[in-house]
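There are structures below to look over.
Any read-out appearing in this document is the output of simple, stated calculations on the displayed coordinates, not a laboratory observation. In this text, all values refer to a predicted model and were calculated from it rather than measured experimentally. Cβ atoms are built from the backbone, for glycine too; each structure is taken alone.
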Structure I
Amino acid sequence: MKVRLVKNILEVNDRIARENRMIFDQNGIFVINMMSAPGAGKTTLLEKTINALKDRISIGVIEGDIATTRDAEKIEATGVPVVQINTGSACHLDGNMIRGIMDDLPLSEIELLIIENVGNLVCPAEFNVGENAKVMLLSATEGDDKPLKYPLMFSEASLLLINKIDLLPYTNFDTAKVKKDSHSINPNLEILELSAKTGKGMEQWCNWLEQKLVPLGYIAGKTL
């Protein structure tokens, strides 16, 4: 009974997520679902990304957290539209939550929508929200055992960002091991290393985003 219930929940979510994707596509929006454990640096990365790209790309953000509006307030300070979703006890965002706040965003004015999911290495990977790509953030302070301990997150992601590389000298984090283990789970996974704090590697990340948007005509007023 429990297995059937979980299956039904995921099937309903997938249907709503497909409908969300249709709405995003109709508005010419490329959507990133950003996932990580708590404290990996998602919000700092978003702030730096927005500041680097907002003069070239119209960006919107959905912030997912169990409680507080702190992250949304940080993003709001960058000048882009942002909506906060507080999930209460839920450990992830789902398609219905995203649908519920669409009217709070100026969809016709957004080219890139970044959804910062709730900090969790399990549940967010199971729930599609209508995104074009899942991006996973792993910090050097978390340990290099995460790919094998949380394989679904790595198998679902299109891109893995290894963050906080400025702290590598102070950890025993083995970057080569993470890459090897990640590719054993997902051979097509792209991997970039960066430090949102120092800016190292940010250019490659921003280029990755722009390369995803340009072929689909999502840059320069959606007129390409």
Structure II
Amino acid sequence: MATPASTPRAQRTRERLIDAAAAVFAAQGYRGATMREIAERAGANLAAAHYHFGSKQELYREVARVHFERLETRIAESGGAVDEALADTLSRPGAIALLRARVRTMLEVLLEPDGVHATFVQRELADPSEVLPEIVRRWIDPMRRDTERLLARLAPGLDAERVARAGQSVVGQVFFYRTHRAALLLMLGLRHYPPGFADEAADHVVAFTLGGLAALQRERSSSARRRS
């Protein structure tokens, strides 16, 4: 016999609570949100919210899991997933294609007009909750490592520190279009990013990154010649 939490009705309530919580956490932050407000937004009672998740922190953790796993799925569906066992055998065109797919997917997610994921992440990074170490360990750090594997393949002569900084630069370029969106749109005289913007921005980020990697490699070679 199905338990109450596994019935279709209970599952729908649980999903509504997660969706409502994502929106409230994105708008109010972890500390500003309340379980009561989340339950009301979901059309559920407060007891149901506690029954399904136990606490605000557990609900927050579940929202993070759902949204980061959706991002992982989108990256994989776009062709941007990195197979650790095969990363060292990628051709240069293959590594570039993977990097572009990852950058484009991140831009799509971050630039969605009413995207909850981007706002949720920005709130968490600006005012970290107790869940941030888990978010970093389970999702952000693995994504960082995958990106660095691609960059190391594209610039095999670079040491780990320079590869790590290059990876941070990629993330910075991508997030710029979200964090500075309001000001950038004003400077561009636009109300919204135009169709195809994610593709154009992805092309630029990848080209700029490849140019930066090449410059770092030249600098390394020049330094080695001077030392010798």
Structure III
Amino acid sequence: MIRVLLVDDHELVRTGIKRLLEEQQGYIIMGEASSGEQAMEILRTFDNRPQIILMDLNMPGVGGLETTRNIVKRYPDVKIIIVSMVDEGILPGRVLKAGAMGYLTKGAGMSEMMLGIKEVLAGRRYISPDIAQKMISDSLDGEKSPFEELSERELQVMLMLMEGTRINDISEKLHLSPKTISTYRYRIYDKLSIGSDMELIKMALQHGIMQNTRLQ
């Protein structure tokens, strides 16, 4: 049986993926988490850890990027496939560099998800064809996202700000002082030539890093 952990802050999404996988032979859902922090806590409790984690990218708290990095560092035998609404911008490339083995869109069919899981379990990366095409197109066009100027830490703080996480809460989650987080915030503003979180969200929407569904 292929052991799977589902990580997504939307219960409806987790339920849908769980139902689809349970209809197939050879899969067992070992657990569900609504945040990166909860996923790490669940992993600590397993003696027999999941082989595959299907995880959203934009979640409250630490988020999928940093969670991927933490899991890869602590549990290198666990393979991560990102399943996200974000299908363009710099995030697919960044999360693959962080150690994810696969990247699927939430519009992917069951056959593609099973193919992705099969490829990743075999030690090969799998990227949805539409995402791969956009990554290739952006590379050939030479277009550079303004978000590429951000460091890994700045990008991490930016994602949490976009989720509406307060400075003090970001400070606690990242084990940094509120003053340091505020410094990162204004570095982000400076690099992106913006002056507020609302401008940040608008720019993120324009560049495909954030989806309109997050504002509803």
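Hey, relative contact order in percent (Cα under 8 Å, 6 or more apart) derived from one of I, II, III reads 17; which structure? The correct label is III. For which of the structures I, II, III does the calculation of distance in nm of label points 7 Å out along Cα→Cβ at positions 37 and 165 return 0.9? Structure III accounts for this read-out. Comparison across structures I, II, III (criterion: distance in nm of label points 7 Å out along Cα→Cβ at positions 13 and 173) gives the highest value for II. Quick one: helix-only ellipticity at 222 nm (-39500 (n - 2.57) for each DSSP H run of 4 or more, over all residues; to 500) came out at -24500 when computed from one of I, II, III, so which one is it? The correct label is II. Taking distance in nm of label points 7 Å out along Cα→Cβ at positions 109 and 197 as the criterion, the top structure among I, II, III is III, with the largest value. Have a look at I, II, III and say which one yields 1.1 for distance in nm of label points 7 Å out along Cα→Cβ at positions 93 and 125, as calculated. Matching structure: III.
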